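Only the coordinates and a few stated rules stand behind these numbers; no lab work does. Because the structure is a prediction, the values reported are computed rather than measured. Cβ atoms are built from the backbone, for glycine too; each structure is taken alone.
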Structure 1
Amino acid sequence: MNGESAARDGKGFLGTRAGQALATNWAAFFLVLMLITFSLTGRNFLSIVNFQNVVHLQTVPLLLAIAETFVIITGGIDLSVGFVMGLASVGAAKLMQLFLASGLTPGLSIALSMLIVLAGSLVPGLVNGIVITKFKVPPFIATMGMFGIANGLALRISQGYPMIGLPDVLPKIGNSYLLYVRPGDFVSFFAKPENFPDNRVRELLRLIPLSLPFILIVIAALAFTLRRGRFGRHTYALGGSMDASIRSGIAVDAHLVKVYVLSSALAGLAGLFNIFQTGIGNYTTFNAQYEFFAVAAVVVGGASLAGGKGRIWSSVVGVLVLAFLENGLAISGVKPFYRYIAVGVLLVVAVVIDKLFPDMR
């Protein structure tokens, strides 16, 4: 049904092409409107420093949202990504401590720990995929089980405390910028000049956090895979109709396993990046909030929990909407509980829009 006929059927503006475009991309329009509003109500909201800080701090949520995007498109859900991320963080920290104690250099300790953890982060997704496909356990239950397993292992490794004593270079790399500028004086690449005192670092204008090109490369590669690659076509097919996918010759079980392995791999990568940002092996029981934030961002971005619909870039918009909503309300002086209410209302609106326009991607 086109926009004109929908309008004649009583849907009004939402039945027109303009209304459908607004409904399809409402999160992007809302993001722009929100940025304009907070730039008027929040002091220093519209600044390079604030924008860079928000984007830099959203690297981990972006990786988890991308992971959830693939899973949700198949009609599933992965509730374990937050604690898989935490397990990767403390696991890498423990390995670094052991390697450093054995006499390895900091660089080699970091590299080996990253490789081992990235390989190990495939295991939770492999287990999830096998349990879901071979034993027909619903994704919600299977990944909830992995949620508990990863949570327990992370707690056992860390004993519930942040893991310190890691190489000092970690946060220096994770929180560095491409450009350091002192207006009218100098421009430095990748690091401030060695002779520039730390107590004057506020005089420097730091531009383009290293996390930005890193996450953009990941987003672009996976967005291309989802929209243009065979892997992406099969992912959409599974979410659209499992029976039709089987009849068309898609190895459904194998593909689902790959999707869940990809999800846990991205969660492991998020855990490593968390170490580079904080300089510690970071475990907390609040890691459970990460997966729920990721699911909310994907839904706000336009994906359907019923499967078959979703885009990587739309999920990125969903993450930015939630991040700038909280940041803007905080800068504007809004009390925290109102911020939680706003996020909840936004999530309900996203689901209602999905119900009104079920055939749009």
Structure 2
Amino acid sequence: MAFHRLRSTICLLALCVTQTRALCGPQEGVPDTRARYLELCARCHGPEGAGDGTADLPRPARSFKDGGFSYGNTRAAILRTITFGIPGTPMPSHAGAVTKAELAALADYVISLGPERKTVSVSETILQITDRAQIVRGFLPPIIDGAPQRPRGLLIGLTSGASFEYRADDVRFVAVRQGDFVQRRDWTDRGGKPLLPLGKPTLVCAKGDPGPSFVAISESPQGMEREPLQARLKRTWTAGQDAGLHYWLQDGAGSILAKVQEQPQIADTEAGAGFIRLLRVEAGALACSLEFNTSYLSQDCGNPTAILEARSDQTQAHVSDRLQSDGLRRLVVLRGPNSMRVQSRSLRLDLEPGQVVEFEVTLVTALDANDDTLQSLLEQTR
């Protein structure tokens, strides 16, 4: 009996040592997780995860010792955050810096710094995103206090944990969220409750009630006239980890000026985490001049402190650095055809009948920025 108890004790000690090494020590192909944590995370979250790092942040970083995570408490959610970052915050993406095995080890290490966690079952009404993007339409509550509710709302959820909220009756980009996707409360109580987005907003446009996405510009004897266009949703699509929507731009008479395909993406840059809106615009039967609203990119920011530009025979790119009201840097990249005109709060496109143009708008939030940072964004290709 004593021999069996001794053998059991030795096996238990060996198991503990193995688990400890797997969490904090070097493994084959996985460097020391503690060293990786100090290299990548301690600047903001502190050497022991108490949120007391040396980085100059507008508000303290998450204390892992307190438990609870704003963008999801599950291991999968924490791994997503470490991998893809959080658009609209200083939390960067580490996908290109370390291997998948290291990212998984970091997620486990971060969890180990906190209190004991209880296992929580997921309700059958919660839509989870695993390896494919998802889209839901339905009644959306106000995204912030004072914002309108959306009887016809739309959410695009990506595998990164980011979700993009749109107004669907007249397509307008409303917000970016980070965290779990959505709870389908419209599946219960006879469909009387709105959808419940589970991600936390990291960027909200125009206090949750943005203006029209596109405006038509024309000249008249009275001067330049601007007509807001209605964006009529035609369909949505998903393809693996990608998703997007198609909508038509119509004037007050019901004429179709252009057809638009839009695809939101996460931006993984050296400067930090962010998001991209890719747009493909096909003009209708008549020539037209359109303005695309970019005012949300500069809201709560000062004037640009630095601007870089690049131009080739076919394309152009602009990068600007703006200081946010919270002290973080907002880096904006505008990339499109040479005919695109970059204005202070919009992009102008002058289109011939049937012409197709593609452009992208990128927003990255960073702790700091310099000329090298802006140059790397300028040269980055999607």
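Computing Cα Rg over 2.2 N^0.38 Å gives 1.13 for which of 1, 2? Provide the component values of the computation, followed by the final result.
Details: 1: 1.07; 2: 1.13.
Checking each candidate, the match is 2.
Name the one structure among 1, 2 that Rg and Dmax of the Cα atoms in Å, for residues 153-312 alone of 21.1, 67 was derived from. The value was obtained from structure 1.
Taking relative contact order in percent (Cα under 8 Å, 6 or more apart) for each of 1, 2, which is largest? If you can, show how the numbers build up before the last one.
On the way: 1: 32; 2: 12.
Once relative contact order in percent (Cα under 8 Å, 6 or more apart) is worked out for each structure, 1 has the highest.
For which of 1, 2 does helix-only ellipticity at 222 nm (-39500 (n - 2.57) for each DSSP H run of 4 or more, over all residues; to 500), calculated from the coordinates, equal -22000? Structure of origin is 1.
Assign the value 3.0, calculated as distance in nm of label points 7 Å out along Cα→Cβ at positions 89 and 353, to the correct structure from 1, 2. Present the calculation step by step, with values, prior to reporting the outcome.
Working: 1: 3.0; 2: 5.2.
Computed on structure 1.
Calculated for structures 1, 2, distance in nm of label points 7 Å out along Cα→Cβ at positions 201 and 289 is largest in 2.
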